[in-house]
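Please go over the structures that come below.
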Structure P
Amino acid sequence: MAEALPYTFGGIKKIPLSRAKFVILPVPYEGTVSFRPGTRFGPESIIFSSRFMELYDEETNSEPCLEGILTLGEIAQEIDSAGKMMRKIQNTAKKLINKNCFVFTLGGEHSISFPLVKEYQKKYPDLKILHFDAHADLRIQYEGSKFSHASVMRRISEIGCEIYSFGIRSLSKQEAEDLQKLKNVHIYFAHQFRNQVMIDQAQHLPRGNYYISIDIDCFDPSFVPDTGTPEPGGLSWYEVTGFLKNFIKSHNVVGADLVELAPSHHYCASAFLAAKLVYKTIAYISSQHKKSGASE
């Protein structure tokens, strides 16, 4: 019975932090949402849906759950201050990163990526960002907040990370003009990079340490309607997973997040896709680590 499963990602039994290779960190923060609300329910919905996944991954012929996956408690929202919330997220991430955990954060809105990246960059000074999104998120500020979900990649660019964004199909004229000056931001628009062309591009990105940030609205709304700011013309399941599989074969991924799921009360497919994508990414990383270890 599902009721007997632990209320954890994948229904996986709790393990000590010392044995965890992957840490699932729920951050149900929603402080700057500008269209449809609900991202604060994203982590809970993903974890609930994940309990019904098969834990065997047929593509990698593996059971990533055996690698050590620990689900932590939620980071409570600081309602009065976005800055205070960013500091709380960063301080939590610091403790986990110092223990050499791979932190996979579940949002919440996209603004949570900035403090996570900021802390990861301390350990990996060459940190680069692989970014899937419908939106460029390069506004200097939005609706009065520099910590807006619409400004997260601008904040990350300001700390010097190279950003490679895929699936973009919505940005303001000002963002388009600013791209000419933001030399560390590389956008691959959805209409230019689709299907196998996009998947093949994974092999051509510079090597180094990467943090992956997945805004669920990178997917076409026909795949994921449950997001706060859906945009037509998005990516498909196999475009995203095919890219990730190729990318992880040749790049070192040190942390990740998945954000902006705004689950409905009557439709579970979006949350299930998000859960499956998290698990699939862990499967690719675990399989690559095993291959690398075998070849050393």
Structure Q
Amino acid sequence: MASDELKALIALKRAKPYDPSQSIESLRGTGQGGGSVPRDGTEVVSCDANGVTCEWVTCGSPSSEGVFMFLHGGGYYRSSAVESRLIASNLSAACDCRCLTVDYRLAPENKFPAAIDDAHTAYRWLLAQGIPAENIVVGGSSAGGGLTAALLNKLKHHGEPLPIAAILLSPWTDLTQSADTFNTNAHSDPTISKTYLDRAAAGYLGDTDPKHPLASPVFADLSGLPPMLVQVGKSETMFGDSLAYIYKAQQSGIEIELDAYDDVIHGWHNSAHVVPNMPETLTAFEKIGEFVRGHVTG
């Protein structure tokens, strides 16, 4: 059963439905939302990762040498490292490690493959800093979850060291929007519609085939990838994206775990500034921490 806090969040989201007449600039907002304020005791340091702006976000004094490289969501057209400070500080605290947030270039000004190229550059920069791949976890939310999966494929294609594990939070793995749940969950998800994602996908892809494996990683060869944790809500329109990706990963022999929640909505990990201490969010971060600590031993 949904907590009172989750019910309040759902009500807030339903009160502000997506308006397709809004411009991209309007949908982006001011770029300085509540997510830009990290939790208490967090240090934020900007850095240049070979031309890609990133932020080190560290909550407290982690005992682990691990690094969580985080790729934000936002349909490839909005959000930023700055707006990811709260979720990054929550990840740092839960995983007992530093978090590197990547400010990849946004569409439609910078179309595919700009985002995946920036993610790749930032990851290679981490390796160049002397941080071994076995101490790196890559993860992201929504578009950032799909970008995480795409990055794994690109690293494998180039024969580069893969991270020790990956975290996919409600990942957007199929930019064709062909999952049945876009219809079956249309009334239960107040945040993401097929119409909304069709627009975001067109802005990101341009003339690129939406089935390109670095845009829609569900169409890629997933063999040889590291262990993954997928967290998603069963009521999300994008639930089908997670199920399709997990099924294909399992068929490829990948160790992948589904952590599905009954009533949560898309982006609940990013809503701590809207509804603090939501039980479903606290539980999710606890599970992420357990997964990361179980794989990063340094």
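Identify the structure, out of P, Q, from whose coordinates Kirkwood radius over Cα pairs in Å, for residues 43-82 alone was calculated to give 12.9. This figure was derived from P.
When distance in nm of label points 7 Å out along Cα→Cβ at positions 27 and 259 is computed for each of P, Q, the one that comes out at 2.9 is Q.
Where does the value 37, 30, 20 come from, among P, Q, when Cα extents along the principal axes in Å, for residues 75-162 alone is the thing being computed? Among P, Q, the structure yielding 37, 30, 20 for Cα extents along the principal axes in Å, for residues 75-162 alone is P. I have 20.1 for mean count of other Cβ atoms within 10 Å over residues 19-26, calculated from one of the structures P, Q. Which structure is it? Matching structure: P.
Kindly point out which one of P, Q the value 47, 42, 36 was derived from, the read-out being Cα extents along the principal axes in Å. The read-out was computed on structure Q.
Bear in mind that the values in this text are calculations on the coordinates, not laboratory data. The structure presented is a predicted model; accordingly, all values stated were derived computationally and were not measured. Cβ atoms are built from the backbone, for glycine too; each structure is taken alone.
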